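Please go over the structures that come below.
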Structure P
Amino acid sequence: MIEIRIHGRGGQGNVVAAYLLATAAIDEGRFGQAFPAFGAERRGAPVVAFVRIAERKLHRHNQVLHPAFLVIQDEALLHVPGVLDGLKPGGRVLVNSSHNSELLSEQYGQQFFALPADSLSKEYLGRPLPNTALLAAFLTLTEVLPTEALNKALRDRFRGTLLDNNLRLVQEVATRVPAGIWEDSFHATGT
């Protein structure tokens, strides 16, 4: 079982990201689970979503306390106490940031990959909505699911120009992110 915790702010598509990832897993014949945890339900408030992907039926229904992966949609959340808590040894952090991945890794003592998802989404979607770019990066880095599974989940949810732009964004991110460099972390984190 792979457990992922997604941190973001209201309006960034945090919950949609979790559901897209779980849907992609299910479409690939795996078991997937996604659910959010809300504080104040308003735009800009911190939001956490949880995703589990497994080969067998999922019986665990609690929050993900010890994820193998963190996806952080707003780098300012790195300064919020508890955001990095519980990350398994050997776990990885994907963050929406234009900063250098190596410098972030040194600063926080975790392995980071930084992707300027806001600027990419502005270019392809017309607004800073980092969820699709970060999911495409996560799938490319880990190869836990093919990016085509994300494309299918997007096709199930969106139509028209919005769908076309999201599909182009997935393709662009897949060319910018090194494929499979986090694949080994499944074994290192005990997943």
Structure Q
Amino acid sequence: MLPALILAGPRVHVRPPRREDEARWITVRRKNRAYLTPFEPAWAEDCLNPGFFERRLALQAAEWHAGRGHAFLIFLKENDRLIGGININNVCRGAAQFASLGYWISEDLQGQGYMSESLALVIRYAFSELRLHRLNAGCLLHNERSKKLLLGLGFREEGRAEKYLQIDGEWQDHILFGLNNESHPVQA
């Protein structure tokens, strides 16, 4: 079971997934499949089936309770429509205190500031509640929207990684970005 946490912004609220999100999650992912697959790891054959969502939820709960990852879904405040997701992945403690961000949003809501607002809430949570020192993010070389989003949130471009992640079944180059809590306007 994931915590009953809600991060609220002016137009969105962000929270961990719940079992009752299953139908909405499957619907929004199915609707956006063609749009999202070029930007994500290859989708499992059963990724739009209820059993997959249940396994995903159990894994996310285990990761959360172990302190290794924190999954969130994004909802519009006005009508509680599920519009996307954000993950804090690969939390590293010890001397490092960092994690990586992953995120997605419905194609029809691109460019309207919803992801920026949502990520700002999660970044604040990562620095203040999780006490992380640094967040990393990467995007495909041609993903101009993601580059602009990260730079607008205060991330700095730090380089390029060849064949960094397996996206849509192929190892692909990424631009790497970083943000630490000293340079972020919301101090931990």
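Comparing distance in nm of label points 7 Å out along Cα→Cβ at positions 13 and 165 across P, Q, which is largest? Looking at the calculated values, the largest one is Q. Taking 0.98 as the value of Cα Rg over 2.2 N^0.38 Å derived from one of the structures shown (P, Q), identify that structure. Label of the originating structure: Q. Among candidates P, Q, the computation of Rg and Dmax of the Cα atoms in Å, for residues 125-172 alone that gave 10.2, 29 used structure P. Starting from the value -12000: which structure in P, Q was helix-only ellipticity at 222 nm (-39500 (n - 2.57) for each DSSP H run of 4 or more, over all residues; to 500) calculated from? Only structure P yields this read-out.
Rule-based calculations on the coordinates, nothing more; no lab input. From a predicted model like this one, the values you see are computed outputs, not experimental measurements. Cβ atoms are built from the backbone, for glycine too; each structure is taken alone.
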